[in-house]
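Please go over the structures that come below.
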Structure 1
Amino acid sequence: MSEDRAVSREPRAYFAYIFIGLLAGLLSGLFGVGGGTVILPLLVLMLHFDQRLGAGTSLAAIVPTASVGVISYALADAVAWIPALILAAGAVVGAQIGTWLLPRVSQSALRWGFVVFLLVVIVSLFVVIPERSAELILGWGNGIALAGVGVGTGIVAGLIGVGGGVVVVPVLMLAFGTSDLVAKGTSLLMMIPTALSGTIGNLRRRNVDLLAAAVIGAAACTTTALGAWLATRIDPFLGNMLFAGYLVFIAVQMVIKAVRGRRR
């Protein structure tokens, strides 16, 4: 890591890492997301990380966080293992496509498009309430569709840095009829190989603060299981409403970035 991107090692920085990790872990377990949509903006706002270093550090912290989440959901028999691997394989390919497309497409248009997608999902969450007993039965048709969802998720992640659970969880619930718990557990498993692949690349480019990622990841692991436990205890409708609120938070972030990007 170069000197111009050196980050604080003061005690307050470690308290901030722990706070960020605790919050990210809770949300990761509760919603089946990696937590990057929380970790990255807080690293930038609270500790003045630059965007690339923050994104790389966030992705590295997701690996242990998602791993604990998968174990928690697996104990509740809420992980579709093979579909998760299909999604992950598609996402790894899609991320490469997204990275290639990045300099060739309008960031502003992409962000507004993603906001529209989130708004459609938010409305749908009020209408389609998942059945807790619903399973994800794998066949040729939906297997190909899952691969397509994985590729699409990877492209979105490569283009605008948001993907994973924010895309996969609602798509599995709304398009595949999967229970909310299976959607969340499967999403977390899908993230592990994807985050590992991205982290290896970021380490080569020196875009990871390993100490910060380790502290955030360790803190997150202490609350991820709590979030997953809460997800199994709350009513599916309430779970949808909470997830809709989280997506509103993501949509607001995207709108702010789109507006700022247009002003530049």
Structure 2
Amino acid sequence: MTQLPRTPSFSLSGKTALVTGASSGIGLGCAVALAEAGAHVVCAARGAERLNEAVSALQAQGWSAEGRVLDQGDLTALQALFNGRAFDVVVNSAGTARHGPAVETTPEDFDAVTSVNLRSAYFLSAYAAKALMAAGRPGSIIHISSQMGHVGGIDRALYCATKHGLEGMVKAMAIEWGKQGIRINTVCPTFIRTPLTQSTFDNPERAAWIMDKIKLNRVGEVEDIMGAVLYLASDASGLVTGTSMLIDGGWTAD
């Protein structure tokens, strides 16, 4: 009799997940995807009010979730989150941007963006991996990066610098942690319609540039990211590490 292969499970039942930047936008979408798949999700964000509203909405669906107020740039607080606790899945959706011409970037701009997009991402990964190693468990670390980690963009030299750096960091960490069964990857969206990106879409010149670059002729929605995150969090991606999933509508195909 022919032995049929079995489809790997996308279930996260019995697993714990941490999602940073979880109070809105892509981060909230990631929390929904993981909770709906059965994980207990710890939602972390800076603003208590929106975070509590997000956690209450998840719980109202019958999903398991809790909130933690966290400034991810505070490395002492970030490290404390992993004291005695290892997460099976960690999703970093915290990020910031200060777009503008490179010649107008100030040192304060540089420090603010790199602190969140690269410095905190680096140590979040390290703390998460160290906790998993101490527990003797495998795990999946997922960073919400950007298509701008693979190309350049108008007025985005600083943002691109952090995202290209994040992509290189992930590759090196994947090599380092692979033998412990710890996977680390990025999801690289195109422009996703969220409150934070609305000002870009409201600029006719920028909106035209975006639509010219996206081959599928539409901007991204939060739902476009959720399946990719669930895949990378689950056993279905058990052989995937050190790479990026480009959810970019063909932007980087040129």
Structure 3
Amino acid sequence: MRVVIDRGEVRELLTRHPGRHLLAIGDLDDAFWPHTRFIHGWGQTLLLYSGLQTPVVLAVADPPTESMGSLVTSFLRELPDRFYGHLSEEAAEALRPHFTLDVHGVLAYMSVKPATVPEPREPIVTIGTADLAEIQALQQAANPDGGFFEPQMLHAGPYLGIRRDGELVAMAGTHTWSAAEKVAVLGNIATHPAHRRRGLAGAVTAALCARLSGAVDVVGLTVDVDNTPAIRCYTRLGFTEDVRVIGARCARN
């Protein structure tokens, strides 16, 4: 096990299976790189990101996936006492004797070439820090059992929304965006429960893809595998599944 500090070497490791690592590839950008720590061993690469209030661990295994457990076990002492994780099953199993995992779902990583996504017909607005109270209210209404939004995320890249009678009823944001690496990962896609089944999530996601298409080659996102309407929405836009991970808040025992 070793810490990899050469950005070129990290890029080479991650791009062997890029669909599994779009979030981590985006973090190679100058805006995120100072907050990253990449650990490599047993043919696997783990990312610890400290740029948010809650640290993030991405332990997404490359095939053969079994060895991710060995890497996580070797790195246990250096993990934060609390973090949010995207974890392969092998990583989760290695953590469970030492951490309490509050699992909020199995997530599918999906991706698309943004230039292929049809532009929406809905009126779209740009949202940001001035709209923070509305964004938080929408996130709470759409995800009363969890979700993962922090105000700092508004600085990662563009956030777009749809309003009805002045009220923010749908939104989509950018978890990470790197023009240098040509990738972006969308997140915090939400529609108010009172406005669902009207195509708003698809419209605002398509608009964000269009906004990013001149700067990136691939756009990714994560979605709960049990959220059939959302998966159907993203599939209609052209997204395809790359890998599945466990999304969990982790606290050391």
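Before moving on, here are some points about what is shown:
- Source structure of the calculated read-out (helix-only ellipticity at 222 nm (-39500 (n - 2.57) for each DSSP H run of 4 or more, over all residues; to 500), -12000) within 1, 2, 3: 2.
- Given 3, 13, 19, 21, 19, 14, 9, 3, 0 for P(r) over Cα pairs in 5 Å bins from 0, in percent, for residues 15-102 alone, calculated: source structure among 1, 2, 3: 1
- Computed 23.6 for mean count of other Cβ atoms within 10 Å over residues 199-206 - originating structure among 1, 2, 3: 3
- Parent structure of the calculated result 2.5, given that distance in nm of label points 7 Å out along Cα→Cβ at positions 47 and 151 is the read-out and 1, 2, 3 the choices: 3
- For 20 (relative contact order in percent (Cα under 8 Å, 6 or more apart), calculated) the corresponding structure among 1, 2, 3: 2
Where a number appears in this text, it was derived from the coordinates with a stated rule and is not lab data. The model shown is predicted, which means the values in this text are computed figures rather than measured ones. Cβ atoms are built from the backbone, for glycine too; each structure is taken alone.
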